[in-house]
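Read through the structures below before going on.
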Structure I
Amino acid sequence: MAEVARPVASDGGSKQVVRATLRWLVGNSLLMVLALILAALAWVAAVEEEDPTIEERYPQPLPIAPSELAEGMLIVGDSDGSMVGRAQVVVRAPRSVWNSLEVDDFTVRVDLTGLSAGTHKVPVQVTLDRSPSRVVSVEPDYVTLELELETEQVVPVHVQVKGEPALGYLMQPPIVIPRQVTVKGPSSYVSQVVEAVTQVSVQDASEPVEGEFRVRHQGSEGQTVPYVTLTPEVVEVRVPIELSVYYRPLVVKVALEGQVAPGYRIADISFEPSTVTVFGAPQVIAVIPGYIETKPVNVESAQADVVERPALNVPPDIAVVPGQPPVEVRVSVEAIQSSVTKVITPEIQGLEPGFTATVSPETVEEILSGPLPLLDALEEDDVRVVLDLFRLAPGIHQIEPQVVVPEGLVVQSILPATLQVEISRASTPTPTEE
């Protein structure tokens, strides 16, 4: 079988193809680059039109956090070291990203690493953990901080007692637990604190005053020192109050004489003050009774309140402490309340001429209540029951009676509460034949 010949490409042909390809690429490279640029610009324009980039101030101020301080250092005026101010930032980002920004996306801090005591101006550093976005500006761009060594010292607690105990009582020196507290803060401010003070009022106290009271730090001139704290902030204080052996409070006892008017009673006896303080020798004060009686208050035939300022029956060898208000006594007198039942024949009013009215039942029973003197003085004509028939047509009617009683009395009930009234024309008399 004859062998078929295969064409073989020459080296010269292959080189010509490569050269032609390279010439085409070189000749069209500029067009290719331009095409890529135009395509990129078209994509950017499309994206920008759908989600435009905006540059605005973030609406919420951001806390500025300090870095860790050197051991023993603190920021003057910063209570817990978590924040040294707030900053406003301007952010540039696509609207979709800008609208979804949260405070936690920002980190705002100042680097205080290695700084010693003194006043320092440090830049505010802001990072934004959202892409694509960036912080354009921050305000303030610097913060000024004062650093000091933290120190503490122990100062005494001073109790400022306000007011005076009740008459005849003496105040003993206050007892405070603990007697000292610890002041902590910047060294230059801690050194200004000389004591911790608290105020306790004993005004008009007749027994020991005790409780828990808040303390505050104070400088040598009585001023409040800033940027320091006290431990503990509350102390226990007890101010002993004791009765003087020369004084003694006595309960006031009111004496009465006479009887109130018949039909009246004593409803209440009130007086102020309820105690009076006397003074004298300790041996005399110790043995007198625990009360002091007034001169008799006369209530004979009283029908109203009796108000008097009676003198006191002061025991011998003692005296009432001057300056106390006089004892004022009020004896409340009121009428004894009672009740009475009356049987009344109703009165008819407003009946048209030419008509007659028949009332059933013919009488009613009234229960009246009020002061006994008024009830005892009640006359037969003082109580009336009225039936108003004005403009009523002939026929049978159910009428509620109206009751008229003297002032001061109350109608508790009326039986029956409704009366039946029959209205009819009066009969015409027949002429008499002569």
Structure II
Amino acid sequence: MSLGGQNVYPNVLRWLGVVRELNVGTPLVPVVTHPAEQNQYDPEDMPRFLDDKAIRGSMTDLFYKTLGVEQAQFSFGGPNFLDSHGYFFDNVFGDLSTVGSGLANPATVSGGIPVGTTLCTLSAAPPAQYTAGATIQIGAGATAEVVVIGSTAGSNVVNFASSSGGAGYPVRFTHATGTTVQTCGTPYTHKFSALNSPLGYGGAYGAQPPTHTLTDVTNLVNTFTSGTYGTVPTSTYGARQYPSAVVKSLDFSGNAEQLLGIKMTGDSWLSVIAGTAVTNVTTNSRPIPNWNSTVVVAGNTLSSSGTYAGAGSFSLMPKRGTQVYWIVSGTQTPYIIARGPLTCDGSLNFDPTNSEMPLDLMLLNSQAPLSITTTNTGIANSGTPFSLTFTSTQCAFTKAKPTNNGQLIGFNVSWESVANSTDTGGSGGLGPCTLQLINNTAVY
């Protein structure tokens, strides 16, 4: 036996990396580590097997299993980390606008910028501050976006095609001639909305959000490398990557006694062995407790001292209809993991309650606005500043059940977001809800 005993691989040494893909299904090395609970960390390869059960005159019925089409599924959960969680929000919503702070050094775009491009031409030589690594904001309002400069070329061309990890920053919206470009810094305000443009992320038709590569680092290596039963590639770096990851639900849980929890589930292509070394890039951000959240229903702030008592807990779940498609083309890999409609529903637990307001919201079919904001402002030793606001301007309250299992009367309320013209982003249309995230992360 070797010094130290047998080879073992502790679960606590495992970690999850994430990066946005430039090309669907082409894996990239992670740019950030996303912390997850050990008991909610579940990636799984799921190839399908096709059975040969054609009878052959023998008293048995399985004669061969053939590999069919392949995919993987994943589920990750744990407390909120509102720097890395933005990647998953983007995967579900798809419409992302970003506004930076301290705007300065304005320049003007010469010629339009189409969706998906990674450079822009300015009407004059860029200011000296437009250097590699600088963040710039293109446009303003609903179509504002922030990119990181990769290089400047020629007299007035600004390129934002590359960054750490190999991921670039193709623009998400069309920007007209004369659009203002400015340098910017922290904090950044990100707004995630339903992507309604026929030109999806990157410029392809279909209103599809970006995909991501998820990297599962276990340090496990392949020992079954050759022999009668086949050959498995060597796992040099102890990591597997799940390309073309599509998140189909974000489950937020907001019990007042706990940290805000977020669970993500979805589909991806079958895992592949990482071809290059990966780096654990942990930001050391700190999660936010739910007690520091503010819930506003129908314009009324729920609180311990206001007209309406606060909610003891809440939940909300933005989710996508998804479907995995395979085609007859000589490959087991999905043709596409398609995103369908974005919807959202959730619950509010008025426990205790001091009025029938929750019941009235349902009986009157008021479809009132709902917003929930959680922040670490005012919390001692809270680390990086974060603020997350969920907004559903038209919210249908579909259930208001009195609760009698405690010492005080309460109501368990269920709600669904209704599409409206307010909860939208730069791609317009109608949307059920938005997420606004304020942090120090420039791009997703």
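What follows is calculated from the coordinates using simple rules that are stated; it is not laboratory data. Only a predicted model underlies this, so the values are computations on that prediction, with no experimental measurement involved. Cβ atoms are built from the backbone, for glycine too; each structure is taken alone.
Structural remarks
- Taking relative contact order in percent (Cα under 8 Å, 6 or more apart) as the criterion, the top-ranked structure out of I, II is II, with the highest value.
- Looking across I, II, the calculation of helix-only ellipticity at 222 nm (-39500 (n - 2.57) for each DSSP H run of 4 or more, over all residues; to 500) that yields -4000 traces back to I.
- Value 0.00, calculated as FRET efficiency 1/(1 + (r/R0)^6) of positions 34 and 274 (r between Cβ atoms, R0 = 25 Å, to 0.05), assigned to which of I, II: I
- Source structure of the calculated read-out (FRET efficiency 1/(1 + (r/R0)^6) of positions 90 and 346 (r between Cβ atoms, R0 = 41 Å, to 0.05), 1.00) within I, II: II.
- Given 3.2 for distance in nm of label points 7 Å out along Cα→Cβ at positions 130 and 250, calculated: source structure among I, II: II
- If distance in nm of label points 7 Å out along Cα→Cβ at positions 66 and 378 is computed and equals 6.5, the structure in I, II: II
- Source structure (of I, II) for FRET efficiency 1/(1 + (r/R0)^6) of positions 122 and 202 (r between Cβ atoms, R0 = 25 Å, to 0.05), computed value 0.60: II
- Highest-scoring entry among I, II, by volume of the Cα convex hull per residue in Å³, is I.
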